[in-house]
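Engineer: The structures considered in this document are given below.
What follows is calculated from the coordinates using simple rules that are stated; it is not laboratory data. Since the model is a prediction, treat every value here as computed from it, not as a measurement.
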Structure 1
Amino acid sequence: MSEEERVCRRCLLLESGKDGIMLDIRRRIEKLSEKEKASPDVYSSRLGECKKCGFLADGTCLKCGCYPEFRAAFKKQKCPANKW
């Protein structure tokens, strides 16, 4: 398996090399209203839990198929594996 084909276990998008997707997600997060958006501390804490989760692979949650950086940005979202 080449370096490009390897799946990065417990990597968020930012670390997986999928810069185009991450840029799109950042733009979408910036457009969220403050009412919809989780606080920076909550966001960071959620991503910390995602990084420890066995369902995270190559920037994607294998439990539901989402990008954790996007799901964690929403105040009212929940982890599909009940981690946060």
Structure 2
Amino acid sequence: MAWVLKAHPRFEKDLKKLSKADKEQLAELISRVKEDPYRFKTLKGCSECFRVRFSNFRLIYVLKGETLWLIIVDKRKRVYKEMRNRMK
């Protein structure tokens, strides 16, 4: 299945916080997610929400139909609280 990749409007701001090396690692990770998004862990209470850990960061994405939504990338300390705000 070919996934349509979309990002939350504030996802661009999240990318600006990352270093160049982290951005490269994230790009590789997103390509792996597009290949098989179901291979990563789901979030409790949300069967269509997934998380991926890389370095000191977490990437949260949601599957809706054929669309893969990139919600947030941030440090673990802040990512889950901010994710709830963005999902409202």
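Engineer: When you work out Kirkwood radius over Cα pairs in Å, for residues 22-61 alone for each of the structures 1, 2, which one comes out largest?
Structural biologist: 1
Engineer: By the measure Rg/Rh (Cα atoms, Kirkwood Rh), tell me the structure among 1, 2 with the highest figure.
Structural biologist: On the way: 1: 0.98; 2: 0.92.
Going through 1, 2 one by one, Rg/Rh (Cα atoms, Kirkwood Rh) is largest in 1.
Engineer: Let me ask something else about it. One of 1, 2 was used to compute relative contact order in percent (Cα under 8 Å, 6 or more apart), and the result was 39. Which label is that? Spell out each step's value before the answer.
Structural biologist: Details: 1: 39; 2: 31.
Of the options listed, only 1 reproduces it.
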